[in-house]
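Each value in this text was obtained by applying a stated rule to the coordinates, not by laboratory testing. All figures in this text were calculated on a predicted structure; none of them were measured in a lab. Cβ atoms are built from the backbone, for glycine too; each structure is taken alone.
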Structure 1
Amino acid sequence: MTTTQQIGIIGAGNMATAIAHGIVNNEYALPSSVHVFDPNPTKLEHLENELNIAAEQNNVALAQNSDMIILAVKPNVYPSVITEIRDSVTSSKIIVTIAAGQKISKIEALFGKPISLVRVMPNTPALVGAGMSALTPNEQISEENKEKVLQLFNCLGKAEFVPEKMMDAVTGLSGSSPAFVFMFIEALADAAVQGGMPRQQAYTFAAQTVLGSAKLLLESEKHPGILKDMVTSPSGTTIEGVLSLEKNGFRGIVAQALQATIQKSIDMSKDA
């Protein structure tokens, strides 16, 4: 069902673009109900022309014309943007933040008054409608408005509510780990190229295998260890690769990388 809300997006970068596409392509809102502003006129014009959405002249006009305002800008820009729009934000408007390390208490302090707020951590697969978003609402927002934000981010893939104390883990797990998956795909393709497969074909095989494996895990609801065992025949090829990964500390290396991203998120929250 298409919402009658006016949706404002401040920013026109990759994530803002993904959100705008998700809203329009999934008919969450009419294109004319989606407002966007970015100080870069080229980005703003491109997004306006591509989706036929409404480009605004500035952040204040966007805030005044929107029921839900999505702050899709870098964390260091938050103070200046919020200072601009603060007087235009009433208690009936919903604020959505997507910046890493920006705690709810920090955003509330910047506004300096009660606001309805949802902190969201999306990820880059949202660009193709396969994202994973974590949502944390503040205490002021109503159940109805929480559901509206959840529905919006479900347009970008999957979305779930989590307590704010989990946001650092989410930042590492779903926010940063796509980079690790891309590295894994690249490594798989490199080995296939060494085995004689053309490069582009190797990328296709590797990417589709990762995609299919993830889909099988989600839809079967089986433990990943069980699915691994289904592929691992006695004296077969797979067990040789599995043992090689174990010997070289595959699980530990992945866990250490994720722990590093979580710690960085914690540090960013402290500095914010």
Structure 2
Amino acid sequence: MNLDFPTILVTATLLTGLLWLADALLWAPKRRQQAAALSAGGGNADPERIAAALKEPTVVEYAKSFFPVILAVLLLRSFLVEPFRIPSGSMMPTLLVGDFILVNKYAYGIRLPVINAKVLDLGSPQRGDVVVFRFPKDPHVDYIKRVVGVPGDHVVYKNKTLYVNGEKVPQIPAGTYMGTGSGLSMSGADRRREALGAVEHDILVAPGAHGVTADVVVPPGHYFVMGDNRDNSNDSRYWGFVPDENLVGRAFMIWMNWDSAAGGVAWDRIGDTIQ
């Protein structure tokens, strides 16, 4: 079951905020009036009763304590940076199973949480960007791939080589890949250095694997994406384009890696930028 964390955050923010507001406007004035009435007795007033009358209900205390924290998390996660965990090897060798990454939420515009409506356009994906998006076939699932085609591009993938607008995307052999941990099965794959525009990154090509082909023109408002692990990636070659409204943000840094199959934390990956 997929946890709809944005909806949970918005709901929690509204509930705690409304409780705080209701207390400030309705309940707190009544408590002060009751305490004032008890104080009118002068020297006979019971301090303990006055304190009890002024005491906030427990639910209000919790609401006032949690509201600023939940609101801060909501704003940070919705408009600035959101963490994600890499569950599969489709972006190897750039991203490994167990990588925890940070995603820039405003790179492609400011969107409202839950409804995902864009309210401020700040940019669009470029070829080579590693993007997180809601899977078009199931928007409750987040995917991460590399943009290889932007609106209007003619994208061809054949013989395990990418062509964009009639030009071959350069690939330079970079040796044989040696996997570790959860990526051990990719050991022996060809590692190639690909230059997609100004972005240079490594890809994996499995010797002997059947190469899925593609020959498409990217429609307006859509993107063609592929995994860097070219023969082990469920991407646009299989299910089509990513609509602009499905974009979540641009991945830019690895902040943690934990792969139990590799022995735990890979300290050398922490802080790596994502190219």
Structure 3
Amino acid sequence: MDLSKIKLVAADMDGTLLNSRHELGADFYPVFNQMKAKGLLFAAASGRQFFNLLKQFEPIENEVIFIAENGSYVVYRGEDILVQAMEAEIVKEQILTARNIPGTYTILCGKKRAYVENSAPRFIDNVKLYYDRYEVVDDLLNVADDRFLKIAICDLAGSEGNSYTFFKQKQDQLQVKVSGHIWLDISHKLANKGRALEVIQDKYGISVDETMVFGDYLNDLEMMRQATFSYAMENALPEIKKAARFLTKSNEENGVTEVLQQMLRAMNGNH
């Protein structure tokens, strides 16, 4: 296993790079600076909004490739690398379906901002965690003048047992992802973190064998297949552990940075 050949590292955020308090570990920035000095590219791959990720990495915002909205939107140094938007008609259909699901709230994720039509405090608390730019509107069906990257359903009853059952039959036409205990994401059929990673690899001439990825949840599945060095977190779902080639410590134990430190030692000739 030769870690010294890695040129691109992509890490999921929640449950992977961030701890349970949604914080980066103290070791991340020193490790990142060493990676940058060696010319490695780093991608933050998340279901989170682009503006939310931008804030998370404010000190190095021009050095990170942002794979936002589960792969629907990829940005690097202010340049859009990929915008995988859904057609307006398809968006409307999914909003109408979502309105029939009890105990759920819908977020329409645009390129400019996110839109919600409910301001219930418990819902808005969850929105604020992942979306830095959002607007409360009267009717999501009337939102225009934006490109829609994703529909996120906040399902306080638990997405897998509730809202997912309303959308799973649409998986032939759309990406339908359980992306967290209370989150269901619906996006363009071609939108996933693996496809986003492939676009980055093609653009920068980086192979699957030169790529390392980290993840923990179902929306990381395609990304695991796009890298030879695929790591599941100790806290990952069984499906992710099965898809990954390697296992690392949990997000609470800085499993990502520990592997990155091993990689840097290998690059320095200290195994």
- Entry that produces -0.40, -0.92, -1.12, -1.22 once log10 I(q)/I(0) by the Debye sum over Cα atoms at q = 0.08, 0.13, 0.15, 0.16 Å⁻¹ is calculated, selected from 1, 2, 3: 1
- The highest value of distance in nm of label points 7 Å out along Cα→Cβ at positions 45 and 245 among the shown structures 1, 2, 3 is in 2
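Here P(r) over Cα pairs in 10 Å bins from 0, in percent, for residues 29-108 alone has been calculated and equals 17, 51, 29, 3, so which of 1, 2, 3 was it run on?
Working: 1: 17, 51, 29, 3; 2: 15, 22, 18, 14, 12, 11, 7, 2; 3: 16, 38, 26, 14, 7, 0.
Going label by label, the one that fits is 1.
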- At a computed 4.5 (distance in nm of label points 7 Å out along Cα→Cβ at positions 173 and 253), which of 1, 2, 3: 3
